[in-house]
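Have a look at these structures, which come just after this line.
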Structure 1
Amino acid sequence: MADVAQAARKRVVRRQGNRRALLLEAAARQFLHQGYAAASMRDIAADAGMQPGSIYYHFPSKAELLVAVHEEGMRRITEAVAQALEKPGGPWARLEAACVAHLTVLLEGGDFFQAVMREMPAKSDPGRRRVTRMRDRYEEIFADLLDALPLPRGVDRHDLRLMLLGAMNWSYRWYRPGAESPAKIARKFLGFLRNRLDTGT
């Protein structure tokens, strides 16, 4: 009987997890196409194929749902970058691998990642601090990669990181699928930097 009960609990957990994932994807679509302010919990629930009241079992408010969308987005992009960095290489090769992974997820990850880029919790929302901390932890990966580069003395690596991430993150505004791949764009960005900064040592 214990085995049967445990199996039943696992099925419930899986079903709840699946519904939560559906809600996150639906929320991302609604936030992107309608905007956070206009998107309603009813619209999100309908998009996910759920009853409106069911959404509150998973998320107590739209603000919490927006934070959860950011959390999932950061989890996915962090995993992609971490996987790309498993391959050995020199400092520039590792930075390139991270940039390629970042842009590939951002530009080819569907509505989810564009919604994350477009919508932030309001400044008055406590969830904004959670999202900011997540982004700061993610940016530390690039800070470490830039610290490892053999750059000329006096280069401000903090500003360099902000410039590189800013250029990559803004690319979703002008990116057109088929024109250039995310990997090619990432390598082009790194080429601009390396031509000016690489000391060759």
Structure 2
Amino acid sequence: MIAQLRGALVSVGSSSVVLDVHGVGYAVAVPERIALSLREGEETVLHTSMIVREDEQSLTGFTSAEERDLFDLLRSVNGVGPKSALGVLNELTVDQVAQALGEEDDGAFRKVSGIGPKTAKLIVLTLQGKIAAPASPTRTTAVDHVVAAADQNAIVQALVGLGWSERVAKKGVQEMVENLPEGESPGVPELVRRALQLLGPQTSREELR
């Protein structure tokens, strides 16, 4: 089983990457929020879960072993496949999942596309006590919860359409999100406007590194 890969990122898509490990390119599915933080050409480490089926072998990667282990735990729940488990980790951090389990809050999982009320309740019942209690909430966690990964990706695509490279757009969106005032939840158009303000004049569009 392949549990970890280290190499240079050959390409970064919205939900997958290609990682060059000693000349071999590994296609790895990743949550959108992780894809937004990765840059082509950079060396990175992905903690991976390998799924082997009769007609397919696939890798799913995360930037921490805790996320990878949670992905595997989620797949152990009846009715939760790789796509749904990836969806949970795209919307929720490990701490947010732990908090939802501790509070028996199945509503947190019902928000994930593809997970219905019955499956959400089953996740809570099956995984209670299997994940350590969350650390104290941080500002970054709160902001990540406010700006969903899908919205961040939409902002990036809007900036690309306006002429910025995808690398610069992703970097700008990440910085803009990290600096949002705590508790503020602006819409996508407003977030695009703020990202444009952060990036500055188009003449400096390639200066943000």
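Kindly point out which one of 1, 2 the value -13000 was derived from, the read-out being helix-only ellipticity at 222 nm (-39500 (n - 2.57) for each DSSP H run of 4 or more, over all residues; to 500). Write down the numbers at each step before the final one.
Values: 1: -24000; 2: -13000.
Label of the originating structure: 2.
Each of 1, 2 could give FRET efficiency 1/(1 + (r/R0)^6) of positions 119 and 159 (r between Cβ atoms, R0 = 25 Å, to 0.05), but the derived value 0.10 comes from 2.
Who wins on relative contact order in percent (Cα under 8 Å, 6 or more apart) among 1, 2, i.e. which is largest? For this comparison of relative contact order in percent (Cα under 8 Å, 6 or more apart), the top structure is 1. One of 1, 2 was used to compute P(r) over Cα pairs in 10 Å bins from 0, in percent, and the result was 8, 30, 29, 20, 10, 3, 0. Which label is that? Computed on structure 1.
Since every read-out is calculated from the coordinates, none of them should be taken as a lab result. What you are looking at is a predicted structure, and each value in this text was computed from that prediction instead of being measured. Cβ atoms are built from the backbone, for glycine too; each structure is taken alone.
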